[in-house]
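Chemist: Each in structure tokens, the structures are laid out below.
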Structure P
Amino acid sequence: MADIKASDVKELREKTGVGMMDAKKALVENNGDMEAAVDWLRKAGLAKAAKKSGRVAADGLVAVATSGTKGAVVEVNAETDFVARNEQFQNFAKKVAEIALDANDTADLLAKPYAGGKTVQDTLTELVATIGENMTIRRAGMQSVSKGIVVPYVHSALVPGLGKIGVLLAMESDAPADKLEAIGKQIAMHIAAARPEYLDISSVDPAAIAREKEVLTEKHRASGKPEDRLEGIVMGDLSKNFYGQICLLEQAFVMDGKTKISDVVANAAKEIGADIKVTGFSRFELGEGIEKEEEDFAAEVAKVANG
């Protein structure tokens, strides 16, 4: 039997909302496998979909920049919030986001010219030496359209374009930019609050769908639902509760709690008098997923060390 740590029980409780004994039992039954324990609890009808952990493992800033039909969002990490409020650090983050408008990915961004014949990476290294705190450009995301607009939004901005959550929304249309920006800003705010993982149903990872279907099937079977109705019930749950949580265009608009985002876009298109297509979005939250990355890195190091 796997050694069940108190910290694992606590994490499972936070993810699922179940009691301590149920969380411990689930981990014991699944040899300490966190994801399997979540599924076990859900199949038993004891937990809803796993909540994402809200813990933040790093400080710094998220910066956004746009130019016409292009947009970029970057996460620049530092060790403390004190540095995030440093004007020199803020100016660096802003300029990096602007440079990212013409970058392909994070590696390309680091190699781009910054100023004085130095690259972004060179300048970052100098900034670390000057401020005396470790810093990294962790990730960069880009959005673009052939026609239309990329709408930026920063939630609770520390200064314009800089904050803890940055969003880009790509909208393809022949409509005037000012009209697109009005509805785009509202949808970008929705993205910041609702945390969609995918644009639409077609973009959802097939493995995630298969896992969800298995969980729902076992859950409804255990509750006594007839076998000949299981598939229809499961598909209904997928549509209403799964896709409606993780797909932007399937989510209920936070402004009214009922209108699907796809309908919000369609209604705006009718009002403006031009087709509108949401082609993509980026949502960066400071520190999001860093703990998982560190765990994966540590596992890789251990694997290499053990041959």
Structure Q
Amino acid sequence: MAELNVNIGNLECKNPVMTASGTFGYGVEYADFMDISCLGGIIVKGTTIQPREGNDYPRMVETPSGMLNAVGLQNKGARYFSEHIYPAIKDIDTNVIVNVSGSSIETYAECAEVIASLDHISAIEVNISCPNVKQGGMTFGVTSCGAASVVKAVRKVYPKTMIVKLSPNVTDITEIAKAVEGEGADSVSLINTLLGMAINVEKRKPELSTITGGLSGPCVKPVALRMVWQVFHSVKIPVIGLGGICNWKDAVEFMLAGATAIQIGTYNFIDPTVSIKVIAGIDDYCNRHGFKSVKEIIGTLEV
């Protein structure tokens, strides 16, 4: 077997396969389907300092080769997480990573500070790219200045590995990546969802209560792959790739383009065991091609 371990800054992962925030709950929801400790990491659903009810229904709709969502970061808040959810997940034998969001720079930092006090949370993923909230989220992630300001504030209060999740809804994603690297991000993950919409022609109304929402699934993969390749050649910190990954071949494409690790999102809803199959597929690929370590394929795309 090939060595599958990778490093995201100081974060050691037993393999490069993670699950994306918002598609895997808190991990325990999938325990009936597979051994979740086999994963390289679990990124739990978006967490904010104050509880959020999320957006009004309807807030999910199927689209060709994907889906739109406008859930709106529904969660019970960071303190509820630390008191009630953390005890149930802290002993999972993999990296448990919390996706952190906020409506202001101050609330991002407050949320990160609460999570920093939890010993068994390996890292945070700072979400500056959610398109489904009116305040915060993508508001900060679409400019270099806004992205840098959030990361700078979080870096002051969060000492462990900080991943920053980037938005594809920008003119030049490499500029955003370089800005957050400059303020102390240990890694960047990309892409979050693309802004899209769907219309009910009979009712002549939007399918989503929020009119627009985040597009994910296989349809976004070519965009995500291109952006990962661009960012890999623009920053020195590790890149985590996501967007439309459905099988091991998709995952290997992202790694060849420069991703040190990958996240599987929407396809978890179709096949709850997909991440385990992807780990096995990456291992098989490395063995067939004579790679002793999965690290040997990262960024080796020949152009």
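What follows is calculated from the coordinates using simple rules that are stated; it is not laboratory data. Computed from a predicted model, the values in this text were never measured in an experiment. Cβ atoms are built from the backbone, for glycine too; each structure is taken alone.
Chemist: If we compute distance in nm of label points 7 Å out along Cα→Cβ at positions 24 and 208 for structures P, Q, which one ends up with the highest value?
Modeler: Details: P: 3.4; Q: 2.3.
For this comparison of distance in nm of label points 7 Å out along Cα→Cβ at positions 24 and 208, the top structure is P.
Chemist: Now a separate question. Thinking of P, Q, which structure, once distance in nm of label points 7 Å out along Cα→Cβ at positions 32 and 64 is computed, gives back 4.2?
Modeler: Values: P: 4.2; Q: 3.6.
Answer by label: P.
Chemist: Out of P, Q, which one gives -14500 for helix-only ellipticity at 222 nm (-39500 (n - 2.57) for each DSSP H run of 4 or more, over all residues; to 500) as computed from the coordinates? Please report the intermediate quantities before stating the final value.
Modeler: Values: P: -14500; Q: -8000.
Only structure P yields this read-out.
Chemist: Then there is this: Compute mean count of other Cβ atoms within 10 Å over residues 96-103 for each of P, Q and report the one that scores greatest.
Modeler: When mean count of other Cβ atoms within 10 Å over residues 96-103 is calculated for P, Q, structure Q comes out on top.
Chemist: Right, something else. For semi-axes √(5λ) of the Cα gyration tensor in Å, the calculated result is 26, 23, 20, so let me know which of P, Q that is. Write out the running numbers ahead of the final one.
Modeler: On the way: P: 37, 30, 15; Q: 26, 23, 20.
Clearly, the read-out refers to Q.
Chemist: Assign the value 24.5, calculated as mean count of other Cβ atoms within 10 Å over residues 72-79, to the correct structure from P, Q.
Modeler: Numbers: P: 24.5; Q: 19.1.
Among P, Q, the structure yielding 24.5 for mean count of other Cβ atoms within 10 Å over residues 72-79 is P.
Chemist: From which structure (P, Q) was distance in nm of label points 7 Å out along Cα→Cβ at positions 120 and 264 calculated, if the value obtained is 2.4?
Modeler: Of the structures listed, the value fits Q.
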